[in-house]
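Undergrad: In the part that follows, the structures are each spelled out as structure tokens.
Values in this text are rule-based calculations from the coordinates and carry no lab data. Not measured: the values here are computed from a predicted model. Cβ atoms are built from the backbone, for glycine too; each structure is taken alone.
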Structure P
């Protein structure tokens, strides 16, 4: 029975994480500069375009790490 409780907590945590990611993606278009920072790679030639937001990814990773370290400590 203990294993089912752990699995339930894991599934609820994963669901909450997905909801938070969805909310962030929904509102990220309203945050100025996200996805258009210096260092984000944008390549377009003809009908082909490639976009890799490396600077934005690094910034989000740093913020997520700081939040996890701040609130994840016990």
Structure Q
């Protein structure tokens, strides 16, 4: 299949499928270049606000200072 045959088909895809096609092509090109964009078995840290009490205290102080300057 040529690119000219493929383009009209890609145009008809839903948005999510177009994004998957782009992702597929980027990963294919990166693999051909020897670049590993995604670690398939990697455990990546995910930060959540739960238990971040010091950050909450800082935000409360900033908000209180901001309220005081406008109030």
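Undergrad: Name the one structure among P, Q that distance in nm of label points 7 Å out along Cα→Cβ at positions 16 and 48 of 4.4 was derived from.
TA: Derived from the structure labelled P.
Undergrad: For structures P, Q, which has the highest computed value of FRET efficiency 1/(1 + (r/R0)^6) of positions 24 and 56 (r between Cβ atoms, R0 = 25 Å, to 0.05)?
TA: Top value of FRET efficiency 1/(1 + (r/R0)^6) of positions 24 and 56 (r between Cβ atoms, R0 = 25 Å, to 0.05), among P, Q, belongs to structure P.
Undergrad: When Rg and Dmax of the Cα atoms in Å is calculated, the result is 23.3, 67; to which of the structures P, Q does this value belong?
TA: Value 23.3, 67 for Rg and Dmax of the Cα atoms in Å corresponds to Q out of P, Q.
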